[in-house]
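Quick heads-up: structures coming right below.
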Structure I
Amino acid sequence: MKKTHTIVPGLVVLLVVLVLADTGQGAHWGDVQRIEFSDEELPPNLYSMFTGIETNSALRYCLPADYSEKKTYPLIVYVPGYHGHPSGNIQNAKDIADEYECVVASLPLFKAYVDRSETGNGVVVGFADYPVLSKAYEIMFEKLDRAVPNIDRGRSAMVGFSNGAITTAVLVSSHDTGILERFASYCMVDLGMFHLTDLHRSVARDRRYLILVGDQYDFSRQLKLRGAELAKDSGRFLGVDIESRVLQDTGHELTKACKKEIGRWIFQ
């Protein structure tokens with residue numbers, strides 16, 4: 001007999017992505033491009049697994065309006081929260097990059113399986129999902145490399161919110177060389193601090209990390225604030241550049257002010 005499970009309301013609220021209206025492309029951006037992937041290339045994305053709606057994964061990216069093949073650009077990749085959508089959230093990537101000259105991209109989430117009996121009704125990414133996640137992103141970034149070969153990896157950054165922050169931390173803490181050699185900076189917003197660990201190896205130790213945590217009360221707020229500080233302290237012990245900041249008047253959300261702060265930190 002198939003069991004039914006109760007969804008913990010607070011956990012769903014914790015992981016739901018704030019849906020922001022697309023305010024349109026800024027004058028300094030070109031058109032949004034899509035790189036499509038077939039079922040033969042990639043496993044089902046988390047959106048399809050979680051919702052039961054069959055979709056093909058896509059990586060969306062955007063070039064500066066004055067893009068030149070003769071120049072190099074940093075790449076800002078946004079990793080979305082909750083179930084990730086089939087192609088991420090390119091608008092958040094553009095909002096983070098703001099006026100800075102760079103290439104932006106966003107991509108979906110992946111998991112090995114969805115077990116409805118787990119925390120968050122099975123949507124939460126964990127270390128057990130690393131092999132599937134790593135291989136999927138390797139395939140996606142290989143196609144992006146062919147489309148945009150002039151990326152400056154030394155100035156590139158990966159930004160994750162909520163479940164995307166966990167995903168970012170899992171990749172880094174698993175010492176994924178494909179990811180760690182691609183990005184110099186990693187930002188995790190309101191989650192990920194509990195998965196950010198084991199950064200003593202040089203490939204991970206020599207990178208920059210920023211953990212942003214809102215200050216508005218919810219059922220796990222104090223735990224997240226303590227976890228972010230502990231991650232920062234562990235970084236100090238290991239000689240890793242981990243910074244923790246508290247976002248004022250912010251809950252589990254990716255606000256306009258938060259995106260501005262991330263952009264400034266990446267390009268400082």
Structure II
Amino acid sequence: MAEHFTAFGQWLLAEVGGNKSALTIHRYLPFFIEIEQQWGDIPEYAPLLGRFGAAGLRRMLLPMRWIESVGLATPDEEAKAEDSERRRIAAIQDKLAPRSNERKLLDSYLQMLLGRLAAGKTTLVSVRLALTPAAELLSGFAEGDQGCWLPGQEQLNAYLAKKPGQRAAISGFVRYLREVHSAEVSLPSANQTEAKRLRRKNLEAELLALMRYGDGSEPIRRQWISAALAYFHGLDRNIDKKALVGVAQFHGGVVITWHGQAFWLPVPAWWVLKCPPL
């Protein structure tokens with residue numbers, strides 16, 4: 001390894017010049033030391049990739065160019081691409097807490113996908129693309145205060161309303177939830193998903209307009225409550241106003257009582273807290 005490092009230094013001198021090679025060669029010494037400690041000599045490309053990853057080897061661009069130039073290891077582009085995909089998959093897993101129920105569910109789904117990969121029924125890229133929406137659904141679900149950790153129809157519909165483009169990608173996870181965990185969940189039709197997305201978009205536009213131009217009058221405040229209940233809690237816009245039995249005002253928002261349930265809503269700047277309850 002000392003001979004290898006000396007040879008690399010001579011190559012670097014010719015490649016980048018005396019000044020730059022003198023300033024940078026110390027950066028690469030730990031790379032050679034780790035190789036020596038791990039293998040005793042420079043191994044083939046696959047072990048290097050497994051140890052350092054494609055990103056790590058990119059940071060050692062000049063040593064790897066020298067290793068390739070002297071024939072000690074030959075880069076494998078397919079192996080590099082596979083390593084990058086596996087590291088992206090690991091990053092998706094890490095979006096969920098390691099010992100959480102949501103993470104266990106995601107890992108179980110991943111094992112099913114990897115089984116399909118081993119059987120030649122899918123590709124590693126397809127595994128990552130299938131895992132991404134599943135992790136996003138579970139991540140949003142984990143942030144709520146739901147009593148059950150298994151996503152249901154309401155959570156799926158809300159996710160697809162925000163990300164209708166993931167409908168095809170998440171279909172496998174929906175099938176997995178239904179077949180493996182007996183979850184009462186199914187993929188809504190594309191028309192239903194698009195309708196809910198448009199409804200949410202329209203509600204958002206209405207709330208933004210009310211925030212900017214609302215005058216704090218009773219009709220405007222009632223309109224805000226109606227739109228906000230639909231946007232934040234999924235309630236019907238056509239709620240009978242007389243059923244609103246109380247509006248408790250708090251800093252930054254109000255709590256609406258509807259059929260014995262309390263729903264917190266944010267309020268815009270023009271909402272005057274001293275106004276009498278609706």
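A compact table of results
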item	result
Entry that produces 9 once relative contact order in percent (Cα under 8 Å, 6 or more apart) is calculated, selected from I, II	II
Comparison of I, II by percent of Cα pairs over 33 Å apart - largest value held by	II
Test item: helix-only ellipticity at 222 nm (-39500 (n - 2.57) for each DSSP H run of 4 or more, over all residues; to 500) calculated as -20500, pick one of I, II	II
Per FRET efficiency 1/(1 + (r/R0)^6) of positions 60 and 228 (r between Cβ atoms, R0 = 35 Å, to 0.05), the highest-valued of structures I, II	I
Mean count of other Cβ atoms within 10 Å over residues 44-51 derived as 15.8 - corresponding label from I, II	II
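Here, each number is a calculation from the coordinates, and none is a lab measurement. Note that the structure is a prediction, hence the values are computed from the model and not measured. Cβ atoms are built from the backbone, for glycine too; each structure is taken alone.
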